[in-house]
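Student: Structures follow.
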Structure I
Amino acid sequence: MLAEASATIRTRGWSGCSTSWRGRVDHDDALNHITGSMGTGDLGILTEGRRGMIHQEWNPTDGPARAFILVYPNEPLAPGAAFDAVRDDEATRVTEAEGVITKQVAKRGDGRLHGEVYEFADSMLDAGAHMTVHVGADEGALLFVVEGQVEVQAGQESAKGGVDHTFLVPPAASPRNVDVTALAPARVLRAVHGAGDGLQLR
């Protein structure tokens, strides 16, 4: 997102997670008179509710900003629109495995994401480090590479990808483990989600 770049849209019935890993992103909902701001490392949570939003996201600074935005159905539909945030210093950090430090931005049971996104995490991996993402029955996963290069294996399928690469693991009937190996020092965002209305393995 370039300095002063912005976008204005009208939407209804969706929620969104927006995490900024460089710079600042502001939010302005003209319909509901709600504003918010996300700094580096923050997670913004946008809930549209029954009324919807006329909202704008923009970079108010002179420097560049980068953010990852995940949009998903707001189910059950919230009665009203809202903006919430998990600040960088609020999120728990854990050593998930040797050489893997994970910021648990939103954990199962949190209830703040208002939809079928169950977990959202931000992991830093040393070169050669491994982490395992547990995906339950009728759940899928999305992994986005912010830095470095990784190999992802789910069952007999595997793929490699670097910066800005997105890996999708479709929901399936049985629980699975998704194994991530850092081929170089890496940073990976990940979300575990429900079946929704999209692609599913049969």
Structure II
Amino acid sequence: MIKMAVFLGDLRSSTLSPETENETVLQTPQLLPLPEATNSAYLDIKGWAAPGTTVKILQNDALGEKTVVDKEGKFSFSRLSLKEGENEIRVVASDPSGKAEDKKSEPFIVIFDKTPPKLTITNPKEGAEFFEKDKEIEVAGQASPDVKVTVNGFLASVDNDGNFAKKITLSDGENEIKVEAVDKAGNRTEEKVKVKYNP
């Protein structure tokens, strides 16, 4: 009986198809994190996948360049051209032999935006004069939503509508107040006003 069981086991093994024995299973490729927004028309893409596999760029559902993953499992694409607005970027890994199903990475949405944010200083007005107890004043204004605003290099409070405010202390004589707004893509807008403090 033992010999019969061994024989049947050997028979089952011998009937396995070459495709089953040599089945290739692809790893899902991984992209290194990409920025949420950029003001550059080009973007470098890097990531990880199984060595020797072929990866292709998939941008807004259109296939682009391809490359072969190196022996360390790394791949890269230089200067991927972006379109203005949203760009959905992922990569597709495929087996050169064609035996395995393609695998797609998780997508990243990158916004290409080259428009500087809006910025207006509403207080103080250009040329305003302050006296004695008004050494500390509030700088306020309006900027585009979702921007970072600094006043003379110090971070201001910004609400959901882009209204900002920051208190500063004036020096004796003429003071230049510089306000800068920076959006997520790195676009910048700068405004300045000059005021005078008389102690």
Structure III
Amino acid sequence: MMDENTALFTINLAVYILCGCIFVIMPRLTAKSFLFGVKIPSEQAGCPEAVSLKKQYVRACLLGALFMIFMCVIQYVLWPKMTLLAVMYFPFLLIPLCFAAYVPNWKKALRLKEEKRWHTAEMPFTETGPDGDKHWFWGMFYHNRDDPAYIVRSRFGTNIGFNYARLPVKIGITILLLVLAAIYAWLTVNFLNGTLQT
């Protein structure tokens, strides 16, 4: 029978493999009219430059997932009693790795759109706002004070997104982050004091 640390290690590995797979297939799930959050004509989604950007992103995601799996194995081999903390904190390393894979391709997609002079029809106000790409920070975060919408269609993946310029969204995100920080602080303190030792 598996001990708790081994079970947590297995869960950790499964999370990184799953996240790696999700990040790799995300460009295929995104609407064809978006290239890393940049609005492009849908008929250009298969152009060689766009395909090349997607391949670069997939390679970066695979390297990131392999790095996380390597870190997970090293932690388990050297400090098996810290596996609970690894399960709690290692997933946060996925955030900068995701940005490291995504943001350079977003910048290249913006340059590609400019070089190719791709012009697109206006989308509904709540999706891109009146000025299109300029309201999408890193192609992921929508910030438009002139748009009254709180929820918008995300430009990457199949999710919904938020208009981070709206006060209720800012308050909601702040509360969520504070609650998460409090939970993590409580769990970490209890673990280090021996209450949650596995």
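Nothing in this text is a laboratory measurement; each read-out follows from the coordinates by a stated rule. Because the structure is predicted, anything quoted here is derived from the model rather than measured.
Student: So if we calculate Cα Rg over 2.2 N^0.38 Å for every structure here (I, II, III), which label has the highest result?
Tutor: Working: I: 1.03; II: 1.83; III: 1.22.
For this comparison of Cα Rg over 2.2 N^0.38 Å, the top structure is II.
Student: If helix-only ellipticity at 222 nm (-39500 (n - 2.57) for each DSSP H run of 4 or more, over all residues; to 500) is calculated from each of I, II, III, which structure is the one that comes out at 0?
Tutor: I
Student: Match the computed value 46, 33, 26 of Cα extents along the principal axes in Å, for residues 65-160 alone to one of the structures I, II, III, and report its label.
Tutor: Numbers: I: 46, 33, 26; II: 81, 27, 22; III: 55, 32, 20.
Value 46, 33, 26 for Cα extents along the principal axes in Å, for residues 65-160 alone corresponds to I out of I, II, III.
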